[in-house]
Structure P
């Protein structure tokens, strides 16, 4: 009997350990370092096992995981892009310089990197294979940035200066003709920060008028609809993974708040995060959002359940921001 009981306890212990190790792996930027430079860190979804994986003489920010979770790309404050391979191991390799630019992320193949640069004289969107070292233009429209790639890697949606206005554009990367790019927005505001639904059939974005008041728009089935009327200036919309909800920020006089709503603009609800005004955020799953927030003195990272309002703060020391997960 004692042997059976011991075996059961052992199995339960192994199960508990295995369960505790599940969940997202988070990468982020923190100045909780000896050098006081922001460096790249990783941690578990519950905030455990924080680990510094870079030590460069520059502030490092905006880290992004590769689709398979083995590599991380990030930028420095002097607009250099670096790559970390074997990022999912106990001994990640030293960062490798890739190219001059900002806002890097991985293409769908997990090898090529998409980023912004003024390499050819005007800010635009480039792609590079680190193994080759040569960058190629993805957008030929002036001042293109804020790009988002569809999950299948076929479509690129972004903001660009087009025909005298800041517009949301979509490029079919598999179309080699001159007709591969279309304008999405119909309104004549300055349209920024688009996001794509998982099937690339819907686009959300924020349009700012001359008074700098932002409205969330959705483009669906060839029609543009304003969604956020009645809420203070809105920005940074993002689809939930199942495309049933849209999160966005409301920019108040003294704070920036997080909201969610349905894709038709219904059920607008504030999300009560901790830590102050929201800076950046991402949907962790259909119910939770990971974010960074600042209270005037520091930035911290947390996770909030948009349905229950439950918050879990993952960091507390130093400044911590720009979370991404795999």
Structure Q
């Protein structure tokens, strides 16, 4: 069983298939948090707000479990000498393998299309293998990550329908907000103090902060959006939806990397400072994505033209000499 956590597998993989370096550097990106932020944001703006929020909680739950297990197991990554990309944090289980198996599996189960099952399975396997080839995880890390990720996927797939029904029947809107904040607070206190008293690398500090920020921001933002903004996703013309995606992603991605660059100017290795800087960055991005941009989309009519309105505008334009 020693080969499960031996870098000899990584080295063999790299030496046998050297031409895979560039493809795997691209493929591994599809397991990064920014990709999931993009997918969830698009779903929230143009597909279905409720389903997007459920998917977000699925992602945050598996991510929180991943970091909890990483701190508990406390296993270092393979030696830096074999790593083909820069990364930080503990090794077991692989966050990319676990996160991608849960999220891409969730997407496939939601749409229930054969081709999507196949594409998702291939993508999950390739992302997992890329982590071994790039020297940032042992083969055992990705196997454990896949098992945990798929277990979370199956568990939540069956647990969420009765949970959402219970919330709808037993809890008021304000109660749901408090429940969501309570969940976020538990995760916040757990991750912050685990990092404070454990030997927690900076990579895991950042990742734990983004979970906490999203869990604290989303209940408030979603409640305010539903109560005051009421952005529609159904019946909106495809051109307005496309405009939402283009403008929304430009703002969200710009903020994501812009705030990262800005906060990097604050040179500190203090755990609490790093945690709260990352927490602030993700808090801002989450509020903008789920509250600020919906307000923009509702306020400016070009983002919310319904299909009939767009057809009428097209007819008027055609009749204009």
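Computed from the coordinates by the stated procedures, all read-outs in this text should not be read as laboratory data. Every value quoted in this text rests on a predicted model; they were computed, and no experiment measured them. Cβ atoms are built from the backbone, for glycine too; each structure is taken alone.
Remarks
- Structure with the greatest value (metric distance in nm of label points 7 Å out along Cα→Cβ at positions 87 and 303, set P, Q): Q
- Looking at distance in nm of label points 7 Å out along Cα→Cβ at positions 175 and 295 for structures P, Q, the greatest value goes to P.
- Per relative contact order in percent (Cα under 8 Å, 6 or more apart), the highest-valued of structures P, Q: Q
- When helix-only ellipticity at 222 nm (-39500 (n - 2.57) for each DSSP H run of 4 or more, over all residues; to 500) is computed for each of P, Q, the one that comes out at -24500 is Q.
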